[in-house]
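Multiple structures follow.
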Structure P
Amino acid sequence: MKRRSRKRLFLLFLFFLALLIPFFYLQNNWLTVTKLEVESERIPPAFNGYRIAQLSDLHSKLFGERQHALAEKVKQEKPDVIVYTGDLIDLQRGGEAAGYVLMKEMVKIAPVFFVTGNHEGPDFTETEKQLQAMGVQVLRNERTVLRRGGETVQLLGIDDPLLTPTSEAIEQAGEKTKSGQYKILLSHRPELFASYAEAKMDVIFTGHAHGGQVRLPFIGGLFAPGQGLFPAYTAGAHTLGSSTMVVNRGLGNSTAPQRLFNRPEIVVLTLKSSK
């Protein structure tokens, strides 16, 4: 009897293991698209329906040959512009090629704007040259404009604080910004939301938190760098005053190898003008 019981337990263990392996694989590899909207009377009418696809925190991960699965998902959303909010590569394991392949595919779909994360490292010069050669527009504490139907909105991008202190970066990027215009900020770290709101940014795109890595029902993310346990900003849209911050859960992993209830994410934000 004991031998039969042990055999049954062993078979039961194998059964659950057979279920867990594909489950864990899908948690790390099954892409999801999160669709959000921001409505404001400050958004120019020409930008009503303008679609911004956001990617973040690839950490050198591959989604199919030449990033085909990820590229197809983004392409299906028909974005007007693509923004990338840091950590294309991973300092611990390298693998720059995966990130470069992704950027080559993204510029075929729409204009791409990029800001650094903490994994871009202290010497970003060579990576920056590679990205610019592909047609990626790297924003390093500077601004540009998005144009549509004869109207414009401001797009600002700042370095990760490891490269430039945030207050200094925002000040540099905000120089010559036209007052009254709608402002979109790209930054890596969501824990600095108060600084972005103080600078009167309308929409902020961030990443870095990896969705809290493990997400618990009714609670959210378990841990995020810079925020610790049960962090406030790991996913979705958050408001502070007149500012809305979007936190992308990211695509890859860094220190922890496994996501749980936290599939890799593409965010698509649509602007709605209430004018």
Structure Q
Amino acid sequence: MTTGFIGLGNMARAMIGGMLEKRVAGAQEILGSARTQATRAAVREEYGITALADNRDVASRSDLLILAVKPQMLSEVIAQIRDCVREETIIFSIAAGKTIAWIEEAFGRSLKVVRCMPNTPAMVGEGCSGLCRNGRVTDEDMDRCMALAESFGLAQEIPEGLIDAVGAVSGSSPAFVFMFTEALADAGVKAGMTRSMAGRFAAQAILGSAKLMLQTGKHPGELKDMVCSPGGTTIEGVQALEELGLRAAVMKAVEVCVGKSRKL
């Protein structure tokens, strides 16, 4: 089975790296296209895959075709390749905001379409992806797509109606987490820690907290309560965050991300 990538940016590279590491596919089974020679040369050298200049060449040769371009570029790309995609090819889009119906209309015919919302932690094998499909995608087809997504992190099939929420909660949220991490580190520096020490301690605390939640399956509120001793330091900090509106700010950030995705 040949997997093709149109677009070889950071997310495509993360996916390719995961596929190769987990042996979902061999380098000889993967090809991709990119606009610049520099990008194609870099990807060939790093992953050993076939990197081409022609999107149509990649599309015509792929059994699973991953559209790894920005939403604003998707219409142009589909216009280039629509006539050379085979009927049995699975179209796998990671473009935010572009629905299955939109993709089908852009191709002008009924094809197998899967949408996927991955996130940037896929670059270190800790991604989180929501996938949905149209009626032409068989369970066997979906198993292949899930294996791909699981090669670079957690993946779950979802209804398409939830994909904008998934894109905000897991796709956009790394930016929020990085902001929170930076703030923690700044506070550590203010308290006397070195910048590198504060950054390491803050990042490890977040990593460990996430792992604890996933492995125990406990509600985050329960885990928060475990840290808050009666009359202790942590509950003082929790009160400060509540007074400053941390929950409301996070919920608003997710809300506006969902709204923006629906308008793309």
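What follows is calculated from the coordinates using simple rules that are stated; it is not laboratory data. Everything numeric here is computed off the predicted structure, so don't read it as measured data. Cβ atoms are built from the backbone, for glycine too; each structure is taken alone.
When distance in nm of label points 7 Å out along Cα→Cβ at positions 19 and 115 is calculated for each of P, Q, the greatest value falls to P.
Quick one: mean count of other Cβ atoms within 10 Å over residues 51-58 came out at 25.5 when computed from one of P, Q, so which one is it? Spell out each step's value before the answer.
Numbers: P: 25.5; Q: 18.1.
Comparing all candidates, it corresponds to P.
Here Cα extents along the principal axes in Å, for residues 91-226 alone was calculated and came to 62, 29, 24; which of the structures P, Q was it taken from? Write down the numbers at each step before the final one.
On the way: P: 43, 37, 28; Q: 62, 29, 24.
Going label by label, the one that fits is Q.
When Rg and Dmax of the Cα atoms in Å is computed across structures P, Q, the figure 20.1, 81 traces back to P. When relative contact order in percent (Cα under 8 Å, 6 or more apart) is computed across structures P, Q, the figure 27 traces back to P.
If helix-only ellipticity at 222 nm (-39500 (n - 2.57) for each DSSP H run of 4 or more, over all residues; to 500) computes to -8500, which of P, Q did it come from? Walk me through the numbers before you get to the answer.
Values: P: -8500; Q: -16500.
Computing helix-only ellipticity at 222 nm (-39500 (n - 2.57) for each DSSP H run of 4 or more, over all residues; to 500) on every structure in P, Q gives -8500 only for P.
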